[in-house]
Each structure stands twice: as C-alpha cells, then as structure tokens.
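Presented below are the structures under discussion, each in the form of structure tokens.
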Structure I
Amino acid sequence: MRVRMRILILTPRLPWPLIDGGRIAMARLAEGLVDAGADVEILSLNPRKHRAVATPPIPTEVIDIDTSRIIAPAFATGIPFLVARFLSDEFLEALRRTLRRFVPDVVQIESPFLLPYAGVVRGDSNARVVLRSLNVEFRIWEGLARLERNPLRRIAIRRIASSLRKYEVRHLNACDAIVPISADDADDFRRLGATRPVHVVPCGVAVSGPTRDAPIPNSVGFIGSLDFRPNQEAVEWILGELWPRVLERAGDARLSIAGSGVPEWLRQRMSAVDFRGTVDDATAFMNTMSVMIAPLFAGGGMRIKVLEAMALAKPVVATKLGAGGLDVEHGRDILIADDAASFADAVALLLRDSKTAARIGNAARETVRSRYDNDVLAPGLLTFYESL
C-alpha cells in the first residue's frame, strides 16, 4: 500500500483568496498535490502590505508580519534587506513546531525570500528541501534597472539586483532540488551554477467550460498586483504609449485595469480610465473583457494571469516577455508585439474582427487544456518528490 507523502509548503503570503498571479500559482499547485494523494500543510506569512483573510481549503497556519519594518530579526545577519524583511521569529518557531508535529517528507519553499529558513528545516528534520521559484528574482531587478530613466534610481536598483544576485547564487545548491515554472528559468539556474536536480512544473490551471456571459463590447483589460514594479511599469506604458494609439485605431475601445496595492501616484495616473482596484474574483473580471493584454518588459517565470485568461478562451496580446514561459505561438493562440504601434494594431484587430478573436481565444483554451492542466502537472511533481 502506497504511503501518503507529507509535504509542508512555506509561502511568503497567504495563497488565498485567488486575487493575483502569485497566489493563484501557489494555491493551484498545493491543491493539485492534495488531489494527487499527498498530505499537505501550509505555513504562510501574511505581510501587512498583502494582508489577506481567507478560509483555506488546506490546513494552514498564518503568521502576520510587517515587511516594511526597518529592524530585521537577529538571525538575518548577512542577508540582503529585501530578503530580511520576510524573516520572523514567530514564523521560525511555528516552523519548528510544525516540523516536529507534521514530520514532512518534503518542505517546499515558495520563494527565494524564504530560503534562510532552509537551515532550520535541515537542523530540525530529515525532510528534503525544495525551492519552487516563480522567478529568478534578481533578473526582475536587472530588467527594472534597464528601464529606469532616473540615473540615481537606476544606480539604486542595480545595487539591489547585485545583492540579490549574490544571495540567490550563493543559495542555489542549499536545497535538494529546484522546481522552476519555465524551461528558460531552469536553464538560467543551471548557467548560474545549480547542480541539484531541476524539475520544471508550469503553473497549472483548471479549465472550465465556456462562459455563457457575453463580454463587454470593445473592452480591453489588464490585471496584476500593482505594488509589483514590473506591473507598475506596464500600466505606465499602457497609459502613456499604448492606449492613445489604440484609440486612434478603435475609438470606442474601453480600458479597464484591476489590481491590488496600487500606489497613490499611479492611481492618479489612471483617473481617465476604468480602474477597478482589488477585485474579489479575477476570473469574473477577465470574463467581462473582450481582450486581455500583458505588456510586460521586466521579470521572469510565467505570467499566471495570461494563462488564466487563455483558459477562459480570452484572446490575449502580450509582449514576448509577457508571454514568457508559455508554449504559445504568435497568430495561433496569442498575439505578440513588443512596440506600441504593433501592440495597438493587434488590440484593434481583435476588437474589430470577432472571428479572429474567437479563433485565437479557442485555440488558447485548447493549449491550456493540453499542456497546463493541473490534474496532470501535480502528479508529475509528486513522482519527482518521491524520487528524492
């Protein structure tokens, strides 16, 4: 009789409710592991900046934390400040209690920001330690530095990127395995010096039947966490570069933006568009849109919201980076454009040509169904964990 594997997942924020891509990525995989036959528990930080209240479907202990604090715990010595913000004595003690009580076979760390806890897992258990990475984190900051126009801010961002790079490279082999969400990230980890087993698990989704609700005519949507710098850069580009061009081509187009954690300076920039703020149901928001857009210019990993939109049969226009990590083809199941004029042409085409929009949306749904179904991905990861 097969023994059920016990998996403890450490998360930098509560995976529920499903209101942003990071939460969706963590929640879907955890639920998939349970469905595949594992016993799963979650120990989650709950940062004040991303504070959430939810009733998780998986046993979860939540530790509140303020990541904007200045003073880090004593055991944060030698750790970059961006990482030290996620360290908590209370979380540390909760981890030790859970290791003794739950006795996990695998501890899955959902962010490089939580890697300092790997040593505690080593010292207090015999569990295998696995880093599941949604991004090569320092690559995001390198991309932001390239985009930054202010010389002083560019220097500061480069210093952040440099400190994160040293930290991530130093910890590449601190775990027993790495689980990136894209082949590109897997190759990047190996080039950086990773020698541990690497198993790629794309973010999975549940593909439901087509919605019966008609989208709002000529509506274009963007959704993402707006305290995340690459998403802020995307919104600024949409407002300043893209949307005036879209209106030149399709004057009745309507832009809606949704996202949590928006800073006041960006909220003011969006006064002329339909800004929804935090939405209770990201799927419902996307279902009302005719077209979804993902014009991202910094970051790595996989765009969870793009995948979710494709699963809803929504036609998507994205930059190459916005479609990063996804096995898609321009003109078949997505439209890809990297400059404002081409991007506006693609959006206008989908708004004007309903047959093309439907063809791309339906092909997108089939791509997700065949390659990113959670019911297939999670059992494969569980088999990999058993091999460790």
Structure II
Amino acid sequence: MSIKERLSGNEAVAYAIKQINPDVMPAFPITPSTEIPQLVANYIANGQMDTEFIPVESEHSSMSATMGASAAGARALTATSSCGMAFMWELLYVAASDRLPLALALVNRALTGPININCDHSDSMGAKDAGWIQIYAESNQEAYDNMIQAFRISEHKDVMLPIMICQDGFITSHALTNIELLEDEKVKAFVGEYEPDNFLLNKECTMSVGPYAVSNYYMESHKAQLQAMENAKQVILDVGKEFGELSGRSYGFFEEYKLDDADYAMIIMGSAAGTTKDAVDELRAQGIKAGLLKLRVFRPFPAEQIVEAISKCKAVAIMDRAETFSTNGGPLASEVCAALYRAESKVKSVSYIYGLGGRDYTVDSAKDVYYELRDMIENGKKVEQFKYIGLRSK
C-alpha cells in the first residue's frame, strides 16, 4: 500500500534520501535547496537515519567530501543550487572522470548575474558537458521517484557515473502537492546495498583515484566515459520499468502527452510541462492537434528516440529555460536540431527561450507558441527563431 502524503519537492527528496539511508551526506546551504540537507540532518538527529552528515564550509568542500566518501567505497550524495553548483564546477568534471557513482540533488535556480534566486536551468545546463547523468522532474512526485532510482542507475556496473536529480526551484521545491510514498522496506529492497568492486579502503585492491593522465591515456578515458553514458540509456529504461512494477509509475526517457496524432508538438523539461499539458487540452478542445514531449532525461541525450517520437508532427517548438549566448538558441534546441538534421527529418522546428530568472510561463504563453507553429505550417508565416517568451516590450 502506498502512503498518501502532502509534501513539497524538497521534503519529498529528503524523504527519499531518508529511505535510501546513504552512508555519507556532506552539504552546505543555499537557496532553494537548503531544506534538503536541513531535513536530512533532522532525520539523523531524530535517529531515523544513520547517515554520516558532514557540515562543510562551502559547496566546493561539499562536493570534495562527497567524492572522497564515494572513492572510499561509501554511498554518498549532496544537494545544491545555482552558484553553489558553480562553486563545485571543477569537481563535477573530476567526479565524472573518476567514475564515482554519487548523487546530487539539484534544485534548479538561475545563475548570477544579475543576482536572481528564482528558477531557470542555467545551472544544470551549464554543466551539461561535465559527464553527469541528468534527470529532470515535472512534479514533486517525480522528484521523489527520480531520487529513489538515482543510485540504481549510477551504481550499475556498466555505468558508474555521477547522477544529477533536478527539480525546479520554488516551483516544485517549495510548493506542497499530494504525493504517494513507498514503504521504507520496499525502497530499501529496490535500492539495495552498495557493494563496489574497487574502492580506496579495500586493502585487497591497490588503486589510485584521479591520477594524472598523459596524452596516451586522456582520450581513452573520455571514450570510456562516453561508453558508460551510452550504457546508461538501457539502464535508465530498465530501472524505470522496474520502478513502475513496484510503484505503478513507470519512467523512460520522456513522457508523450497526446503526441500520437499531433500536428504541432512542444519539447520541454521540468515543471513547465504541467502548464503545457493544460494548453494542449484547451487546444484539443478547439480542434487543434497539439501534443507534448516532456523530456525527463537530458544526459544521456536520447536523440534517436526523440526524433522517432515527433516524426509524425508537422512542426515542433523546442523550449529552453537557459540561454547559451551562442546567438543560435538554447542547449535543448541545439541537441534536438542536431538530432533532426542527422536523421534527415522533415519536421520543422522553432527554438524558444522561456522562464529565465523565474519569468512566468502561462497556459496562454504555451498556446501562443502552438498558434505560431500552426500559422507557420498552414499560412507560410515566417516565425522568429530564438524568441523570448514573455519578454517585456518596454
């Protein structure tokens, strides 16, 4: 029997961490992720967990301690947001290249500058090439479910990569919603015990972690990481299916919403998918065949699967909650357009930027995007690429 509760996204992730009961959690507070380590520390103080909580002096130290614990053979994780993750920057690359299966609960928040504490995806998208698995949540429920699946994915022998579990700052992290929790014993059985083959404290296995790589080895190291990321695709699908058998909520690379017969589709990540679903419903009532592809897994990027999912559409809007300043669109658009080009797809695409720094994205905003796609196809109207949704005109 599932446990019905009402929790914020931060509370849901912290509850999942309590159920996983990792060995070590170093952390340093930063809005809007502060509640996660605060709640975990409370669980530990109340005797509900036996995790070793390490209060550190900075986010750089937080990731350093998490990496050290993971290298020593412990199941370890931390949490952060925005500039906190930027302070970890060099270590994100080291954690991935060292093949450390640790987890980061990232509550997405705009990077400075200018200073802003609201949601966009500039922090995680800035780290998109660091070698981490990245999974995004639309809702508090998904944030909880993704956290439970995290270690099963990252610790798989064919993967051994760090994983980033992302949710939208304040929009899901602080909003209370109904949620279904699994029983502690079921989560414990699903996640299992971490039994690494190689770790620094194993006296039977002499090894080093993070050695200097000369030119003869550096490229081979990257190729091995790439293969592990490729392997992660099947592992993500397998774990998502098994989680579905346990909870009734299955997960894959993405969710298709009324996409089967859609003429016009939108590709989007995170909480804005819920807003878009409402827009799709209203447009369907008007006779407009709108659909949605809500991308859950950004790394590894499921290019072929996305192209197949939208192959019957006439046009697709690619929605980015981050700016690359390339003058050629956002990071999601770059990936999707490259996939469409390689597949020689005839689906027309338009890139949009929305929600930066917490700017409102409404049902009407989403409907306007679909109207533009329809106008482009039916009336041959030229649509502006890389348009900012909701930009003030004065």
* Asked: The value 20.6 for mean count of other Cβ atoms within 10 Å over residues 112-119 was derived from one model only; which of I, II is it?
  -> I
* Determine which structure produced the value 70, 53, 44 for Cα extents along the principal axes in Å, calculated from the coordinates; the candidates are I, II. => II
* Asked: For distance in nm of label points 7 Å out along Cα→Cβ at positions 96 and 152, which of the structures I, II scores highest?
  -> I
* When mean count of other Cβ atoms within 10 Å over residues 144-151 is computed for each of I, II, the largest belongs to -> II
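Only the coordinates and a few stated rules stand behind these numbers; no lab work does. This is a predicted model, so every value here is computed, not measured. Cβ atoms are built from the backbone, for glycine too; each structure is taken alone.
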